[in-house]
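Nothing in this text is a laboratory measurement; each read-out follows from the coordinates by a stated rule. Please read these numbers as outputs of a predicted model, since none were measured by experiment. Cβ atoms are built from the backbone, for glycine too; each structure is taken alone.
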Structure 1
Amino acid sequence: MTPLVELNCKYYSPAYYDDELVVTATVSKLTPARVVFSYEVFREGQDKPLCTGYTVHALVNKEMRPTNTKKYFPEIYTAMEKMMENN
């Protein structure tokens, strides 16, 4: 499980009701017990983001205790590492 620990968002321009938006999410930092996702929101066809941000998530077990994902869930950790490499 990945409960939210921290959230940050910076707004540059508004989005409007009929806008088509593109949201990109990437793994920007990874440790065995924590992952940081970075986000950008664009209006379709534009290069300048409307907003950017990040979320920090703890990697925990069913008892909500921090866990070493690299050790206990290596397939999940490896998949997240690959996402980070694609940035």
Structure 2
Amino acid sequence: MNELETRFTQAAADAQKLPERPDNDTLLKLYALYKQGSEGDVSGDKPGFFDFVGVAKYEAWEKVQGMPREEAMQKYVDLVESLKG
């Protein structure tokens, strides 16, 4: 595991212990960057219309499609660090 992957893993753990719950837009950004950094481009079928949370998550991940994995990991680490205060 390289240094960026180690920091990414630590940021994922830190995100679970943030002092305050981020707003929904920030949560979606965290989700999208985490998924892009850990799995790459969005995959699978888009959730059904009535799965509002699932659709929002899918669309957030879709917005970062094409972003290199390392860039997504770094942006995720930076965002979590900024939220830690």
Upon calculation of FRET efficiency 1/(1 + (r/R0)^6) of positions 18 and 74 (r between Cβ atoms, R0 = 41 Å, to 0.05) from the atomic coordinates, which of the structures 1, 2 produces 0.35?
1
Can you tell which of 1, 2 yields 37, 28, 15 when Cα extents along the principal axes in Å is derived from it?
2
Looking at distance in nm of label points 7 Å out along Cα→Cβ at positions 42 and 66, point out which structure of 1, 2 has the largest value.
1
At a computed 43 (relative contact order in percent (Cα under 8 Å, 6 or more apart)), which of 1, 2:
2
Computed -5000 for helix-only ellipticity at 222 nm (-39500 (n - 2.57) for each DSSP H run of 4 or more, over all residues; to 500) - originating structure among 1, 2:
1
